[in-house]
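Asks: These are the structures in question, set out in turn.
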Structure I
Amino acid sequence: MAEKVIAGYTVDVNEEGYLTNPAQWNKEIAVEIAKELGIELTERHWKVIEFLQEEFKQNGKLPTIRRINKVGGISTKELYELFPEGPLVKAAKVAGLSKPASCV
């Protein structure tokens, strides 16, 4: 387990840079992680992030892209526009959650 300073906060991360303790996450950290990924967060990004976090709190795991479409009301096309080249991987990282199990 490694530590990293993001937005002035020391957080626990794994070898891929995902937070290992979601309780350490905050919006300032999200903005910095997004910048590292080349993403400037908008209201639509926050909708995805908040949905992921709520689903994780309720179910203990990340939702699938299909669930984000059906329950979250965010289309796959929009997910790819917001988080290009791997929307669930990038969105989870920005949201301070673990890497999706379905992604290698």
Structure II
Amino acid sequence: MTYFMYDVHGNAVDEPDAATLRTLVVDGLADPEAVNPEVSLTHESGWSLTAYAGGLLLWENVEDEEAGAATLDEVEGEEVVRLFGLLAEGEVAKVAGVGWQKSA
């Protein structure tokens, strides 16, 4: 399984372990000096999660435009970390099974 993340400063991090993933999400989104208001994780399958400061999550397949994007709003930090962890493990179906709202 291969995945990578972008932190709030735009730096790519290849296959961070669980502790680093948590730090990138929780501490990153709380960083008042962040260059970007989001962190993202992209799995080798093409599926990607982007978390924005404020609790918005974007779920999309960056390699398949027809898959369509979906969002969740007001997602708590621990749930964001859980979903990022699932995607990092390749558990695409589990992440997809959350109550996403399809984007227009």
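Coordinate-derived values only; no laboratory data. Given the structure is predicted, the values throughout are model-derived calculations rather than measurements. Cβ atoms are built from the backbone, for glycine too; each structure is taken alone.
Asks: Hey, FRET efficiency 1/(1 + (r/R0)^6) of positions 5 and 69 (r between Cβ atoms, R0 = 25 Å, to 0.05) derived from one of I, II reads 0.10; which structure?
Replies: Attributed to the structure labelled I.
Asks: Now for a different question. If we compute mean count of other Cβ atoms within 10 Å over residues 61-68 for structures I, II, which one ends up with the highest value?
Replies: Once mean count of other Cβ atoms within 10 Å over residues 61-68 is tallied for I, II, the winner is I.
Asks: While we're looking at this one, here's another question. Identify the structure, out of I, II, from whose coordinates helix-only ellipticity at 222 nm (-39500 (n - 2.57) for each DSSP H run of 4 or more, over all residues; to 500) was calculated to give -5500. Walk me through the numbers before you get to the answer.
Replies: Values: I: -13500; II: -5500.
This value belongs to structure II.
Asks: On to the next question. To test your reading of the models, identify which of I, II gives 0.8 for distance in nm of label points 7 Å out along Cα→Cβ at positions 37 and 53 when calculated.
Replies: Structure II accounts for this read-out.
Asks: The value 13.2 for mean count of other Cβ atoms within 10 Å over residues 21-28 was derived from one model only; which of I, II is it?
Replies: Value 13.2 for mean count of other Cβ atoms within 10 Å over residues 21-28 corresponds to I out of I, II.
Asks: Here is a further query. Rank structures I, II by relative contact order in percent (Cα under 8 Å, 6 or more apart) and report only the one at the top, that is, the highest.
Replies: I
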